[in-house]
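Below: a set of structures, written as structure tokens.
Just so it is clear, none of the values below were taken in a lab; they were calculated from the coordinates. Model, not experiment: these values are computed from the prediction. Cβ atoms are built from the backbone, for glycine too; each structure is taken alone.
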Structure P
Amino acid sequence: MRVLLDEQLPRQLAGHLVGHDVRTVQQQSWSGFKNGALLTEAEQIGFEVFVTADRNLEYQQSFLGRKLGVVILFAPSNALEDLLPLVPEALEAVVRVQPGQVLRVPRST
């Protein structure tokens, strides 16, 4: 899967999402893009999944008709050590999420 990692997440997280082609917003030179523009740009070049920790994203954007799925990570902070325990479930979500769908990790949030 082609995965885009949001800019508020640590870049090192990309290396833990093994088995996927993961790029960061910074690598794409898209830092500072508003969410709608970012998602549209990502779709246009073929990203399939957007991984973020922005808990409000699903309430601020409509995903109806979107070509990519969104995985939202719910951790105590955006520090790598708080995100690493979520990696196994995040990897499952990346594979499972459908276009236009939002999945939360962990599922119980």
Structure Q
Amino acid sequence: MPLVIEEKSTITAKGQTTVPKVVREALGVRAGDQIAYRVDSEGNVVLVRSEDASDESAVDSFLAFLSNDIKCRPQAVTHLSDEAAERRRALVAGVKADPDADFSEATPI
């Protein structure tokens, strides 16, 4: 991907920065709007308007988190004991789930 804009800003002692004017204009944001930072497993950051950030599902965000955690702490990945597996099987016994179901109208818990 060709570089289109590169701007620099300084991080303050409080961890704050000003989004440069050219970047705000490119994103189409102004005072009061929200932005989202997306950091991939290689440390690359993408800045997007907040409404654009909602395109990524919670599942995608969680899987990205898990992937990064496993890369950073592979020692935390261990086998599931037989006892723990049995407890999980008991919890979902008789539960039918359709992973292809449309949950767009579901009420959050």
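Comparing mean count of other Cβ atoms within 10 Å over residues 21-28 across structures P, Q, which is largest?
Of structures P, Q, the maximum of mean count of other Cβ atoms within 10 Å over residues 21-28 occurs in P.
Have a look at P, Q and say which one yields 2.1 for distance in nm of label points 7 Å out along Cα→Cβ at positions 29 and 61, as calculated.
Only structure P yields this read-out.
Using distance in nm of label points 7 Å out along Cα→Cβ at positions 13 and 93 for the comparison, can you identify which of P, Q gives the largest number?
Q
Have a look at P, Q and say which one yields 12 for relative contact order in percent (Cα under 8 Å, 6 or more apart), as calculated.
Computing relative contact order in percent (Cα under 8 Å, 6 or more apart) on every structure in P, Q gives 12 only for Q.
Which of P, Q yields 2, 7, 11, 15, 14, 15, 12, 8, 6, 5, 5, 0 for P(r) over Cα pairs in 5 Å bins from 0, in percent, as computed?
Structure Q accounts for this read-out.
One of P, Q was used to compute mean projected area of the Cα convex hull in nm², for residues 5-68 alone, and the answer was 5.4. Which one was it?
Q
Using the calculated result -6500 for helix-only ellipticity at 222 nm (-39500 (n - 2.57) for each DSSP H run of 4 or more, over all residues; to 500), pick out the matching structure from P, Q.
The correct label is P.
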